[in-house]
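Each in structure tokens, the structures are laid out below.
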Structure 1
Amino acid sequence: MRRLIYYVATTLDGCIAAPDGDADFFPVTPDVLDFITEEYPETLPAHVRAALGVDSPGRHFDTAVQGRATYDPALRIGITSPYRHLRQYVVSTTLTESPDPEVEIVSTDPLARVRALKAEDGKDIYLVGGARLAGTLLPEIDGLVVKVYPIVAGAGIPLFTADFAPRRFELTGTRVLDGGMVVLTYGRQGSSSASTESESTMR
């Protein structure tokens with residue numbers, strides 16, 4: 001069965017974005033860019049892949065799921081299909097129809113939609129964000145890839161927005177980049193996804 005993986009950047013104090021949703025304060029240093037383009041190239045938006053000359057296929061994901069707030073920055077600059085190299089789903093109760101035929105709007109029961117996607121054949125599913133959708137989908141999240149930047153934001157949008165309901169995950173891999181970013185990989189405790197994703201990925 002496919003897995004739902006929350007691949008996300010965070011500060012040391014657990015913020016994935018500023019209070020207004022901006023995430024430009026995360027430093028994209030050469031070591032970070034090398035890591036992403038080598039290990040997770042499919043997580044780069046299509047226009048960024050084009051600018052960097054990245055055309056390698058996805059190693060981990062073939063599907064992307066994101067919330068309306070995460071999708072909006074692309075829409076504001078006229079990009080309606082930010083991950084056109086992946087199957088795309090946007091969870092929203094306010095978008096009545098998709099602005100692009102490559103993007104499917106999920107307006108009801110995102111948990112059921114994700115369960116159906118996980119039952120299909122294919123690679124894993126990339127949970128792009130944001131915090132509220134991650135909180136909603138937490139029961140179906142099988143793994144986390146958390147890029148922890150050496151930054152304290154002080155305030156901002158948290159990794160998850162959800163009711164108090166502790167869930168345990170097991171650390172399956174670590175990688176420290178030259179600039180100080182630490183990549184932590186977790187699997188949901190008690191599931192097969194808690195096994196190490198790939199020894200080579202985290203060397």
Structure 2
Amino acid sequence: MKNILGKYIPEQAVDPVFELIKNFGVHLKIVDERVTRHGDYRRLPGGGHQITVNTNLNSYRFLITLIHEIAHLVAFVKFGNRIKPHGKEWKYTFQNLMLPFIRPEIFPKQLLPVIANHFKNPKASSDTDAQLSLALKQFDPPNDKSYIFEIPRGSLFKLYNGKVFQKGERRIKRYECVETATGKVYLFQPNAEVELLT
């Protein structure tokens with residue numbers, strides 16, 4: 001397991017992550033990319049715990065995602081199954097599990113302040129924290145995608161599912177975009193990755 005973890009997370013994080021996996025009896029599956037999520041946690045019918053994480057994540061996003069999912073398991077064990085999935089119990093657990101990893105031996109120095117800020121009040125997804133998402137993206141391999149906030153107003157763009165939208169005005173934090181086929185208006189996070197058409 002340590003050898004496998006070493007391929008996906010920073011070297012200095014391997015031993016402590018392995019201990020968490022062992023101590024909580026995690027069945028870890030590394031799976032093909034899912035566009036809608038980076039990872040997930042499921043309690044198995046026999047009482048075991050399964051965590052899946054996408055294979056395509058850079059090592060820092062992989063580590064954050066894995067600890068995020070382990071926090072679901074630990075919060076469930078500690079506080080019971082009536083808690084909200086991303087409620088205060090999960091946030092508290094995620095903060096405590098992540099704290100030992102927020103150091104320069106594991107994360108690059110330029111990421112540390114952004115990560116520390118995120119963990120003051122962790123979000124349900126690292127992608128909803130635009131600052132963290134952008135900071136982590138610089139460690140991804142280059143791709144042909146653009147962020148919504150980068151493209152000009154009025155531009156046409158396409159999503160992973162083939163739907164085409166036109167970018168509109170910014171409304172507080174998100175952008176209003178019109179689906180060209182239906183005329184329906186959708187709100188997009190500024191850091192949503194899209195394929196620019198025109």
Structure 3
Amino acid sequence: MAPTGESDHYKPKDAVHAGVYSGLVMGGGGLFAAAVKTSLEKTNVGSWAVFTKNGGIIATFAAVGGAYEFSRVAAANLREKDDHYNAAIGGFIAGSILGVRTGRMPRIFGYGLLTSVVLAAYEFTGGSLKGRGRDPEVDEYERKEYLRKNRRRPMEETIAEIGEGRSIRPPGYEERRRERIKEKYGFEVNPVSADPDRA
């Protein structure tokens with residue numbers, strides 16, 4: 001059966017390379033975390049304690065990162081789609097590895113499910129904390145001009161809704177203001193200019 005739709009444009013990626021690279025990067029992060037934990041020890045430990053005493057942190061970071069990226073890319077290759085479901089699959093496997101350290105099945109499934117939901121939601125919302133990115137094919141200037149024109153309202157409509165005053169001074173505002181003051185308080189306001197050249 002011939003692939004249709006989105007799978008026509010999918011290009012397979014090397015899952016092993018992605019998993020190894022991510023495992024090394026996350027292992028480096030684990031090394032940093034283990035070094036920080038070792039430096040905060042109250043007893044005097046040697047420099048090799050990063051590996052001997054806190055080596056499990058390094059291994060866990062590397063395993064979680066490698067397993068997540070490998071399973072995410074492998075799922076994308078098998079499904080021939082690059083979407084948030086791949087992050088959910090990878091997140092479940094990575095979270096399960098976090099739960100393996102506890103040795104209890106409910107925690108393994110719970111950690112896997114929690115990580116899966118969080119990573120799938122993150123990927124679904126655009127893979128960024130700022131939200132989904134802009135379409136690279138749309139010119140930014142044209143997009144902003146469209147937004148300005150789309151949301152522009154006539155000044156008369158704005159004044160009708162919020163009224164005059166408070167730094168909103170449409171044409172004829174001063175005359176209408178003098179008339180309102182005369183009607184309400186019974187005295188006339190003569191405009192005074194601070195410009196010494198005007199009489």
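Bear in mind these aren't lab numbers, they're just calculated from the coordinates by the rules spelled out. Since the structure is predicted, the reported quantities are computational estimates derived from the model, not experimental observations. Cβ atoms are built from the backbone, for glycine too; each structure is taken alone.
Among candidates 1, 2, 3, the computation of Rg/Rh (Cα atoms, Kirkwood Rh) that gave 1.37 used structure 3.
To which of 1, 2, 3 does the computed value 2.6 (distance in nm of label points 7 Å out along Cα→Cβ at positions 47 and 183) belong? Answer for the origin of the read-out: 1. Comparing FRET efficiency 1/(1 + (r/R0)^6) of positions 95 and 159 (r between Cβ atoms, R0 = 35 Å, to 0.05) across structures 1, 2, 3, the highest value is found for 1.
Can you tell which of 1, 2, 3 yields -20500 when helix-only ellipticity at 222 nm (-39500 (n - 2.57) for each DSSP H run of 4 or more, over all residues; to 500) is derived from it?
Numbers: 1: -5500; 2: -9500; 3: -20500.
Only one of 1, 2, 3 returns -20500 for helix-only ellipticity at 222 nm (-39500 (n - 2.57) for each DSSP H run of 4 or more, over all residues; to 500), namely 3.
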